[in-house]
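Please treat every number below as a calculation from the coordinates, not as lab data. As the structure is a prediction and not an experimental result, all values here were calculated from the model.
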Structure 1
Amino acid sequence: MVKSRPDATKIPIIALTANAFDEDVQRSLQVGMNAHLSKPVEPERLYQTLEELIWESEQT
């Protein structure tokens, strides 16, 4: 049996893909992902994205 997890709605989902075209980013966001990062991942961009998503989740 699956228990209801209201906190699960706060878990950010980040697309990590080699596809970096604008339409790929838009598609990721349209399907409900919170962010889109392209490979190769730039560490500073990853850290910034995580910081923003964590901050946003704490505000709700």
Structure 2
Amino acid sequence: MRGLYTELVGSGEIDEANCTCRFRNHSMYHDFEAKKQAIIDRLNVVLADANLPTIRGVFWR
């Protein structure tokens, strides 16, 4: 995820200075969000196993 994020910052799709995204390629936005959600889902399994509250993800399940 960090590699993709760094790539998107370098290409100007993500503007870190202003905390904004300017995805010119709409499918890249969906790919990025899907990867982020997969990470959140895996983290929530670990949190649930440890009896800790889970976090809400991108798609607000």
Using relative contact order in percent (Cα under 8 Å, 6 or more apart) for the comparison, can you identify which of 1, 2 gives the largest number?
1
To which of 1, 2 does the computed value 13.7, 40 (Rg and Dmax of the Cα atoms in Å) belong?
2
Work out the source of -13500 here, i.e. which of 1, 2 gives that when helix-only ellipticity at 222 nm (-39500 (n - 2.57) for each DSSP H run of 4 or more, over all residues; to 500) is computed.
1
